[in-house]
Structure 1
Amino acid sequence: MKSRTKYLLTDDEIKKIYSKYSSESIDKINVLSNGEFNSVYLIESNDQKYVLKVGTNLLIDVMPHEKNMISNEVFWYKKIKEHTNINIPDILYHNTTKEIINADYFIMSYINGNELDIDKLETTNKLNAINEKMKIIADFHNIKSDKFGYITDRLFENWYDAIKNMVTNIKDKSLSLGKDIFNSNRLLDFIEINKEVLINVQSSAVFFDLWDSNILIDDNDYYVIDPERCFYGDPICDFVATVFTQTLEEGRDSILLYNQYSQNKIEINNETEIRYKVALGYLALIMEVEKYLRYEEDHELYKRNDGISKWLFSLIWNKE
């Protein structure tokens with residue numbers, strides 16, 4: 001998948017990188033994944049398979065929360081392993097020296113599974129998959145903190161200050177690109193109006209990117225990959241990628257499933273709907289601005305981002 005942020009490597013560069021981890025020779029190299037941000041390669045060596053994930057070239061302009069994303073991902077893999085029962089790959093080697101390439105990277109174990117695709121499943125299997133997904137989210141939220149924000153940026157004492165900073169960072173990036181995004185100011189106003197609601201949120205780990213493609217199924221075991229966009233914040237944010245509806249009420253069945261596994265139950269009320277609207281707005285703003293950095297204007301994913309961000313903002317503001 002073509003994207004300006006992907007750092008495409010030569011076979012020689014991959015071999016040099018792999019030699020830092022192992023003295024074994026490489027038998028085969030293939031491009032892996034249809035991801036839109038990082039480059040991922042499948043390495044086969046001595047009858048074993050490994051995954052090499054490469055961050056962006058430091059010369060490439062990225063979104064504020066996408067800086068040092070490889071280190072962020074390694075951090076969250078470690079947290080998941082220490083504090084949850086979620087299945088994940090093993091990080092085998094992590095390098096930030098920039099000696100071979102101008103980017104961070106890591107090598108991890110290979111999961112021989114298929115991407116989850118709930119929409120294509122039959123009814124019984126679909127219900128089981130949704131149940132497993134809610135179980136994963138509830139377990140992930142067991143990772144707690146008294147801080148809020150991205151660990152690669154600033155951490156704040158409350159969710160109001162953190163999300164305000166996160167949105168402001170994206171607004172500033174859009175302005176640096178010559179794009180004055182009306183919705184960034186409107187979202188900041190909405191955050192300010194609802195300060196008292198947001199300031200009282202209890203912090204937990206937030207995956208914020210748990211789409212089906214980030215869950216692999218191997219022999220009925222569910223594995224989570226790509227925790228690169230995690231932050232500490234409002235747990236309601238994780239229903240953006242799982243419920244993905246106009247209101248939490250429309251996703252009530254998923255919320256009830258989540259509550260079966262979570263220590264901290266979610267009530268669907270006016271305050272949680274406000275918090276959910278903030279989360280939807282944050283995703284919409286990301287999608288609106290990142291398209292300028294990743295794609296040409298005639299690219300299908302530029303058009304996808306443009307359409308989804310407009311749709312999300314129309315849902316949010318039409319409900320005010």
Structure 2
Amino acid sequence: MREDEVISVLLAAAQPVAGAGVLRGPGDDAAALRPPAGQDLAWTVDDHAEDVHFRAAWGWKAVGRKAAGAALSDLAASGASPVGALLALTLPAGFGRGDLVELGRGFGQKLAEAGCPLVGGNVTRGPRVQLSTSLLGAIPRGGGLWRDGAEAGAALFVSGPLGLARAGLLWLEAGGDRDDPALQPALRALLDPAPRFELGLALRDHSCAVLDLSDGLARDLPRLARACGCAADVELARVPAPTPALAERVGEAPSALAWVGGEDYELLVAGPPALEGLGLTRIGQLSAGAPGEVRGASGEAGYDPFADAPSGSGAPTHE
């Protein structure tokens with residue numbers, strides 16, 4: 001396929017939803033958007049690269065949904081509502097039309113579920129598939145959620161179970177059956193992350209610090225504590241984790257999955273104890289101490305894309 005055909009096939013598959021503020025969408029040299037009156041803009045970008053963040057064997061529709069969901073989660077964690085998306089897509093020579101349709105369909109469906117229009121992007125050729133998603137979101141002026149919005153004494157919460165995505169990754173990397181009923185919660189968490197927009201909007205009414213858990217609690221909790229100028233005391237036994245039966249299937253303890261696992265895209269929140277009424281699970285508190293120090297947990301440090309992968313694997317990994 002030539003470039004114009006790739007763009008045409010991709011857009012037909014993605015079926016971009018309409019956006020009230022979109023003045024110019026796909027087809028021009030630049031998109032034009034008009035932000036809602038009285039709103040600030042939140043802007044994020046997220047990359048998904050083959051054999052770093054996903055495997056081709058996972059299926060291209062799943063890859064599209066995963067890439068869009070991960071990017072949307074950044075807006076949810078900022079308390080923003082989606083305004084528009086740009087997709088820069090790299091494809092290797094010979095990438096098939098059918099695969100492109102599935103990739104575009106998955107990406108477009110995930111955006112549509114969040115009410116986010118695809119307003120443009122770019123396609124190019126490279127050795128492996130890569131999706132770079134840039135998103136604009138709108139937040140009430142001065143009303144966003146950020147990592148530095150809490151202080152010592154604030155309670156620490158998470159919005160849902162942690163470690164499921166890591167369990168799904170370990171299962172697939174070991175050649176596990178994609179259709180195994182017991183692994184479906186883990187595979188959904190890995191392949192189809194659910195941005196927490198409703199919770200992000202609710203948190204705008206509270207004084208709190210928020211971060212989406214993309215790299216695992218072990219790595220992201222110190223980041224939030226450091227941004228707040230605090231240490232963190234965590235009660236690992238209170239962190240919601242995969243069931244012992246599921247954890248046993250992938251050969252790790254539930255607490256290890258929950259502490260180290262990344263790509264859950266749940267929200268980590270520091271704020272008043274009353275936030276527990278929003279369905280959050282309390283796991284500790286911010287406290288006086290060295291900024292970024294975490295007390296009460298030990299072990300691996302979570303996912304770092306610049307750390308070396310296990311020897312010879314080249315695999316998406318959170319080790």
Structure 3
Amino acid sequence: MSHRQSITAAEVVLPCTELEATLEFYIKELGFRIEAIFPADDPAVARLSGHGLTLRLERGLDSSPGLLRLSAAQLEEAQELIAPNGTRIRFEPADEMSPLPANQPGLALSQLKDEETWKRGRAGMRYRDLIPDRWGGRFIASHIRIPEGGPVSDYVHYHKVRFQIIYCYKGAVWMVYEDQGEPFLMQAGDCVLQPPEIRHRVLETVAGLEVIEIGCPALHPTFADHDMALPTGRLAPDRKFDGQQFVWHRASEAHWRPWRQSGLEARDIGIAKATNGLAGAQVIRSSQESASIRGPYRGEFQMLFLLHGTVQFGGEWLEAGSALA
């Protein structure tokens with residue numbers, strides 16, 4: 001039997017030996033306030049509230065004193081106290097943005113040869129890691145497959161990142177983004193730039209969806225936003241999120257232009273402009289039977305993903321689905 005519908009409140013229960021001393025610590029040192037205490041003649045239970053928590057202190061309870069994590073502003077590193085009841089109080093910096101690790105570049109070659117390259121992730125998704133060493137934790141790139149189509153049990157959320165793009169390799173997916181109008185269908189060849197902290201939600205996928213996702217840093221927190229409903233009813237394509245603009249590049253409307261050497265042409269995704277030069281992305285194709293790509297690259301990161309055809313690298317022929325960073 002499910003009790004979900006009958007739940008009216010939730011409390012974190014902590015044991016204590018001396019209720020009065022424990023109460024004084026939580027109220028004076030941590031800023032909690034008392035909501036209830038009983039019995040009046042010999043208090044044994046106290047209910048406290050603060051910082052989004054409700055605590056229930058019970059004298060004589062035989063259980064673990066636990067760990068309480070509190071976010072604190074203007075705190076550069078974690079600190080810890082021990083409450084009179086034995087509970088560990090850990091103060092952590094309030095800003096949960098992952099620090100940007102130093103870049104440790106290396107050659108990463110991933111070829112799409114067999115099923116061993118795929119790992120099962122959440123909600124039936126399958127992941128292929130394109131940069132196993134993450135370049136010291138600075139970058140992450142994944143090839144993601146969602147074999148089954150249909151509605152996605154996603155929620156409005158956002159990422160604290162420096163940079164993040166999603167390229168639709170195969171199939172299609174319905175997406176919705178904060179202040180970017182109504183939900184839209186991202187199809188094969190399309191690409192989106194997800195600016196830092198833009199709220200968004202995946203609504204529905206078409207069977208056989210495959211996307212390439214690149215982000216920086218590799219480890220970054222994702223937060224739910226239960227207060228925002230999408231779509232917002234607003235269309236603000238010029239709005240900036242931490243200095244970046246949202247981009248939905250549509251392959252069907254793209255313009256191809258000559259690129260670098262003869263026999264090559266490219267369509268620009270528009271990410272360089274939207275990020276003020278922080279990053280960029282292009283789709284390159286050969287306008288003849290074969291062509292070569294030459295020239296050094298001086299940026300901090302470059303990744304090539306082979307969408308179609310074959311390419312020779314270091315004397316080895318790579319097929320579609322191969323990635324090189």
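If helix-only ellipticity at 222 nm (-39500 (n - 2.57) for each DSSP H run of 4 or more, over all residues; to 500) is calculated from each of 1, 2, 3, which structure is the one that comes out at -9000? It must be structure 2, since only it matches.
Among the shown structures 1, 2, 3, from which was the value 13 of relative contact order in percent (Cα under 8 Å, 6 or more apart) calculated? Please list the in-between numbers first.
Values: 1: 17; 2: 22; 3: 13.
Here the read-out was taken from 3.
Matching task: 21.9 is the computed value of mean count of other Cβ atoms within 10 Å over residues 49-56. Pick the structure from 1, 2, 3. Going through each structure in turn, the value belongs to 1. A value of 24, 13, 7 was derived for semi-axes √(5λ) of the Cα gyration tensor in Å, for residues 105-152 alone; which structure in 1, 2, 3 was it taken from? Matching structure: 3.
All of the numbers you see were taken from the coordinates with simple rules; none came from a lab. Keep in mind it's a predicted model, so treat the numbers as computed, not measured. Cβ atoms are built from the backbone, for glycine too; each structure is taken alone.
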